[in-house]
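Novice: See the structures that follow.
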Structure P
Amino acid sequence: MYISKKELLKQTGISYGQLYRWKREGLIPEEWFIKRSSPTGQETFFPQEQILQRVRDILRLKDQYSLDELAKILSPEISNRLFEEEDLEVFEEIEIDLIAGFMDAYEKDRFNFLEIVIMATLSEIRRRFAMSETEILELAEGIFPYVKELEHDGYLLHLYQVNDAKFLMIAKNDIKLYVDTHIEELYKVSLMEISKKMKLKYQEQFHFIVKEEQ
């Protein structure tokens, strides 16, 4: 859904000058300014949810940070931000002795936030079911080819068991699964819920922008 520039200014109370200043300063991505034909010529539209949330974030934070600092906080988007090994050690949800194993399993040393969330979830599974490091890293390796295809955190992660074998599945939140009754579901968790909790907890350390509940 899109919102016109006129309606955006009306809803948020910001001025035309503020909007374009924030664009020049890199606080609002240029690609969000979408030109479309209208009966009076051309009009500018924005992706509604993204622009309204961004304006709320800027208004909330502008008295705490300079525009340069805000640009660093808001851009690049959190979905594109990469975390290195020293960052991983900050997240208490990720077991320290698993970090090196995750780096080997994923064959890299920089991770996006969704990968961080999945590492935290795997660490919780290890604690909950008293699994060995080898067992949890085998699960990590098994889902790695699919993790890099995920573009957001709107998924459920399922842990199943067949006889003595455990395996993971990731499915969209709105998908109803019909599973063989011989397969036992041991655990299910929303990656979005884990993501929200971690962003709130580490908001100050990493300048996460947490969406306000509507």
Structure Q
Amino acid sequence: MNLPQIVSHSEWESARNKLLAEEKEATRLLAALAAKRRRLPMTRIEGDYTFTGPEGRVSLPELFDGRRQLIVYHFMFEPGSDHRCEGCSMFVDNLPHLAHLHARDTSLVLMSPAPYSELEPFKRRMGWTVPWYSAYGNDFYTEIGQGDGFALNVFLRQDDEVYRTYHTTARGVETLGTSWTLLDLTPLGRQETWEDSPEGWPQGSPYAWWRLHDEYEQ
């Protein structure tokens, strides 16, 4: 494997400071994007939906659990499917302790189209405590245009009215996962073929190395 150029500490510090200036600029751009995100218009959820979770049937406003904001991660889990999405599972493994979100009047839940009876055993296997709800049998996914892929939606509640404020998917979701973010700081990165890496760096097919956290030893 061809290593990067090996230099003195002072030369390394100089190169690092140049990169730091670019990182700071990227941070400022991200802060500006966040400011625009906070000013996005909203759209009201029209349907009257109920979802199934550990406590039984609950309404959309009840998913907020008394808080004003709600983040919903749409976990890929179709009815009757044997597929357990490694990428979605990695995302859930990297979620923070929800108390930190609750402190800012924000709830977070998982949601899937499969019946709750199919979700609960996998949740128990993974050792997750984040609330997971089934949208099986309602048209919520249709109203918000959610297909069978993964995505993240954000909602705001005003009394019993619910508004959709934000949506992201693909790499917009990846940036929220700590494992990917941390790997992006390392010399070898994610070691996937799409990355712009030095000649000879180890790389493999995207997604191929992802596993459920109890399957890496296998």
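Novice: Compare relative contact order in percent (Cα under 8 Å, 6 or more apart) across structures P, Q and report the one with the greatest value. Write out the running numbers ahead of the final one.
Specialist: Details: P: 14; Q: 25.
Between P, Q, the highest calculated value is found for Q.
Novice: When mean count of other Cβ atoms within 10 Å over residues 43-50 is calculated for each of the structures P, Q, which structure yields the highest value? Can you show the working numbers first?
Specialist: Working: P: 16.4; Q: 12.9.
Once mean count of other Cβ atoms within 10 Å over residues 43-50 is worked out for each structure, P has the highest.
Novice: Now a separate question. Matching task: 1.00 is the computed value of FRET efficiency 1/(1 + (r/R0)^6) of positions 3 and 187 (r between Cβ atoms, R0 = 30 Å, to 0.05). Pick the structure from P, Q. Please report the intermediate quantities before stating the final value.
Specialist: Numbers: P: 0.15; Q: 1.00.
This figure was derived from Q.
Novice: Assign the value -14000, calculated as helix-only ellipticity at 222 nm (-39500 (n - 2.57) for each DSSP H run of 4 or more, over all residues; to 500), to the correct structure from P, Q.
Specialist: Working: P: -14000; Q: -9500.
Traced to structure P.
Novice: With distance in nm of label points 7 Å out along Cα→Cβ at positions 91 and 195 derived from the coordinates and found to be 1.2, which of P, Q does the value describe?
Specialist: The value was obtained from structure P.
Novice: Comparing structures P, Q by distance in nm of label points 7 Å out along Cα→Cβ at positions 67 and 155, which one has the largest value?
Specialist: Working: P: 3.9; Q: 1.4.
With respect to distance in nm of label points 7 Å out along Cα→Cβ at positions 67 and 155, the highest-scoring structure among P, Q is P.
Since every read-out is calculated from the coordinates, none of them should be taken as a lab result. Computed from a predicted model, the values in this text were never measured in an experiment. Cβ atoms are built from the backbone, for glycine too; each structure is taken alone.
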